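S.K.: In what follows, structures are represented as structure tokens.
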Structure P
Amino acid sequence: MLPPRLTEAAIRNVTSEKSFRRGKEYYEAGAVSDLTRRGNILQAEVEGSHYEPYRVTIRLDAGGVVEATCTCPYREGGYCKHIVAVLLTYVHKPHAVVERPSVEDLLAGLSREELRELLGQLLSDHPHLMDWVEVRLAAKIKSAPPNAKGKPYRRRTTLDASSFRRQARHIMMHPPEAYWATGGMVDELRSLVHQARPFIEAGDGRNALVILEAVTEVYIEQWTDLDDSDGELGGFFDELGLLFAEAILSADLSRDERKEWMKKLRGWQEAIEDYGIDNGFRVAIAAARQGWDDPRLQRILQGHVPQKRGWEPVPDYAKDLTLIRLHILERQGRTAEYLHLAQAEGQAVQYATMLVKVGRWQEAVEYGLRYLATPDEALELARTLREHDRPLEALRVAKHGLTLGGDLCELARWLREFAFGLGQIEVARKAARAAFVDSLALEDYQAAQVIAGADWPAVKAEFLKRLDASPWAPDKVDIYLYEGMIESAMRVVDEASYVGLDAVERVVDAAWQSHPEWVIRQCRKQAEPIMDEGKSQYYHHAVRWLEKARRAYLALGQAAQWNEYLEGLIRKHARKYALRPRLEALRI
């Protein structure tokens, strides 16, 4: 399987401009090594800032890149520079790719005993994987609601809550000094409470509740002593509420135990409502009240889907509670009940994507075309169809998504690259146009150019006309500069109510030879107020603008005029000792 149209433009569209530029530098420097391909999986090592190289893994399909990961700490927008470097190597140096058998092919001929021996050796050599295997195996054990046969998996021993209380107290007692940095403390607490997640996933809700209760008790006691100007401390209660709800519904709690949890959760909720936290634990309270034996819920799970959905009146947390239940049902393999609940609660995306997962992709497509309401919902279903090797159906759903109201940009970008990779050029062009119209962004302009091919002149004329007519387009200056339309970029700077200084500087750097008079005016306009205000910490910015002005004076052959202007500045600011030496250094 070789993606037929994986190009530099396609790679550029899945990363930031900075990451693409650095990734290209890494590629050209030969930083990529050991590039192998096993079926649809690419793996490679990339030299970086650490002694050990970073490991990159990329999954491909006929439409291009499905997903990519890297062991580097990059967490910003798009793929990191190491992934970019690997993709560029794959595109431009296919001879460097070593073909290896896929994992399926490697394991196909092994017996059960050989597989057991191989896994045992793997865990012996890499003991840190044992916990991962244990959690995954525990999650495979089907748990059941209290009124059904069987009991959910759970750990034989109960976790020690005191350890989690001590960790929470330590975090709360050592908050960041700056009030605006309390988000760092919340991040630490978030990491602590998310230690409950593997227990929840394994169906061991009781031990998950031990962790959540220990941390929450400490947090409730101390959070009001800290500044919550940005609302992060209060917002953390909503996250706790969702985790509590899922833990309660994942545990085999009796009705009396659920009542005890309701009492405790209500007490916490009353305590935080005085501080304007309206939701918080409400979803968890509802989970404890209803459990799995709520009469209406039981009728739905058994297939009696009502014409009128939801509890009346529908509370704010109803959707969250439904999504939690669906997550648990999927984890437990209770597909029929999942579909009944998703349909009853109007969760069209969840219903359709589950149909795909169980092989009923035709039903999923027809249902999606009828009930999906937003481009984002269409994108989620299209991605699921793609993951389950139904590319043409994914294409159909994504095309439909372009007709729905709302923000089209993410869907249009995805469809543009996917359709282009499949060779569906007309679909890719339509999606490229939709992405640019929605964003007026340079990256979408450039991607459309690649896809338009020989038709680009006509498309370009339409795009520029639309750009000219838009009163607000963040990339307007950059698109004009990309096309060499310097005068148009200058006009934006002169006429727009606000243009960022970075954009002004880019126009100045592009125009100093062709329009030096304009550049001089702009540079003086930026530099002189800084000097006049006497803010020494910003003098270096003023000097930078003056250096650009000097370059424009020289382009005009007006060295004398520059020196005359500069001497006037030196006289005017003679007593500003932090500025004067910098000005004197600008003499010709």
Structure Q
Amino acid sequence: MGQITDLVRAAPQSGAALDLLAERFGRSSFPKSYERVALILYAAGHKRILISRPNESFEVMFGRLLGHARRQDLACGKFHLQMDFVREKPVPVDLFALVSEWGCEPRFEVGVDGLEYRGPDGKLHLFLPGDAYVRSAMSIGQVREYLERAHGAEYLRKASYYRFRSESYLSSNSTWLRLYRGYPVVGSINKDKIGHAIKLAIGHIQRTQDKQGKFLYYYDAARDSRRDHEHPKRDLVKNPYYNILRHCGGGLSCIYFEKWSGRGDTLPNVRMSIEYLLATSLRRTSYHGREAAYIYSERKAKLGGSGIALYLLADYQLLTGDDKYRDVANQLAWHLLNQITDSGEFIYYNIYLDEAVLPEENQRYFSFYYPGEAICGLAKYLHLVEEAERGEYFAKIRLSLDYLLNVRPAARAEHYTDVPSDSWLMMGILELWDFEAMRAARYVDFVYADARKMIDHMYKVSDAPYPDYAGSFYYAYGDYPYADGARCEGLLGALALAWKIGDWAIVRELWPALKLAAWGVMHLVNTEDAIYSAPNPSLALGGIRFKHTRQWFRIDTIQHVASFYAKLLPYWDAAENIMCEGP
């Protein structure tokens, strides 16, 4: 069937070509019995072509595609052809009664279910299962919103609806890919696929970092837009939103890539990111007569911003030996140390919306994640400090860990979820294990316990409601898959800690879950084939999306998955050997 795409491009007029197509289709493995076939042609910069009729032969449908008035415009360059076979008769549904919640009826599984609907004008329309991916919808509510934008509310109210599922394929070079939920089926996970995903992500970062050093913060690949869904009313030119903490994460992605690849070509990107950080966000202060510095951005001075900035500067120096930023690192570290109060709780903000935050107001500005980010920064920085000078840092960090592990769970119980989310703290304890003075069984127990809770709330192959849910997290069983690179980093931190300790039983316990998680987040990677519907493939390629069928991504969604992958691969061969050895 490799000749199909050649026919799309050439569009022969003779019936003989379609007769030959029918003969080859008959010998192919594509479904032969179906209620409807849909042919969808995609090309960047063009509105797609969708051809579908019920109860028509494949070759007749294909002839309709070849005769479409816009076919030549799309087929003159690079294009993708999607074929959907609807094998069972659609069933009537009420669009406005459909729900996404598991265990409720009538339930609509976004990306797996499709809609056939006829409007009051008699026209028949299709929302194919994979259109949830193409149109960036992850709930039936978002599907309804899309349809309302397309047709208007009154038209939808008067239409009749039918639900169906399809078997979907996509052309790719000389082969055909099976689509599931609109995304090319991942297949088994392996080092090559992971390595390719890392390179795509880093390539995207390198292509889109501007001359100032800023990364492409947000991109919606379905709409070719940089408008942030969290800040939809912001003027992208006059008042663009740019989170400096996530900016630092972009630099860290390149550092982890360099540690894995050793290529060296992303070090200029790291330096550019640091120069932008320091030129735009560094503010200086002092404590006890000693100069300090903190990060100030978007009218706020956040603990986490200074913590991740220190993590970036220290890791850069440790990787390259370049001490250009050592003085700033010293100042950031001194600031962070002085943010640990006598109770062990950190000060979360120094400035909020340009107003100084008083010590007695600290509770109002609580952040669950900032302390872990600060500990990560301090732990990495301690490698740059002479052994005789570390004692003061150790004492204050122990105080903060006592608060975080023993006091915070009760004092801030409402912020804890069934799926642990403080991966930065897990990674911070991993970093601290390099120092004998910071090793304690209670720290290890916390990391292992959170890792086990994550695994308990991860869909397994044996219990996943749908195949591509496996490897993703959930709060309540049946939740839409939450493939989460940040949590994957925390889970990997637990394995790395077990590796340092030599606790091979824990390694064997964690490794299968990490491989499954790596498979889960692969569904978020914008590979060459996954961007078939993107209006601007050059910007979409290498992005790592937030959700299975959401088309937007940010620099941090790329960072967490790419960093997880880059830190995972060095363990791969040895971990596989350990699994083969048995208990």
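Laboratory data are not the source of any read-out in this text; all were calculated from the coordinates shown. Predicted, not measured: the structure shown is a model, and the values here were computed from it. Cβ atoms are built from the backbone, for glycine too; each structure is taken alone.
S.K.: For relative contact order in percent (Cα under 8 Å, 6 or more apart), the calculated result is 8, so let me know which of P, Q that is.
M.R.: Working: P: 8; Q: 15.
Checking each candidate, the match is P.
S.K.: Where does the value 21 come from, among P, Q, when percent of Cα pairs over 47 Å apart is the thing being computed? Before the final figure, lay out the partial values.
M.R.: Working: P: 32; Q: 21.
Of the structures listed, the value fits Q.
S.K.: Quick check for you: by mean count of other Cβ atoms within 10 Å over residues 217-224, which of P, Q is greatest? Can you show the working numbers first?
M.R.: On the way: P: 17.1; Q: 19.9.
Top value of mean count of other Cβ atoms within 10 Å over residues 217-224 goes to structure Q.
S.K.: Tell me which structure, out of P, Q, gives 2, 8, 12, 13, 15, 14, 12, 10, 7, 3, 2, 1, 0 once P(r) over Cα pairs in 5 Å bins from 0, in percent, for residues 33-160 alone is calculated.
M.R.: On the way: P: 2, 8, 12, 13, 15, 14, 12, 10, 7, 3, 2, 1, 0; Q: 2, 9, 18, 19, 21, 16, 9, 3, 1, 0.
Label of the source structure: P.
S.K.: Taking distance in nm of label points 7 Å out along Cα→Cβ at positions 49 and 401 from the coordinates of each of P, Q, which one would give 3.4?
M.R.: Comparing all candidates, it corresponds to P.
S.K.: When helix-only ellipticity at 222 nm (-39500 (n - 2.57) for each DSSP H run of 4 or more, over all residues; to 500) is computed for each of P, Q, which one produces -13500?
M.R.: On the way: P: -19500; Q: -13500.
The structure behind it is Q.
S.K.: Of the structures labelled P, Q, one was used to calculate distance in nm of label points 7 Å out along Cα→Cβ at positions 17 and 105, giving 5.0. Name it.
M.R.: Among P, Q, the structure yielding 5.0 for distance in nm of label points 7 Å out along Cα→Cβ at positions 17 and 105 is Q.
S.K.: While we're looking at this one, here's another question. Given that semi-axes √(5λ) of the Cα gyration tensor in Å, for residues 241-504 alone, derived from a single structure, equals 29, 22, 20, which label among P, Q identifies that structure?
M.R.: Values: P: 47, 26, 13; Q: 29, 22, 20.
Of the options listed, only Q reproduces it.
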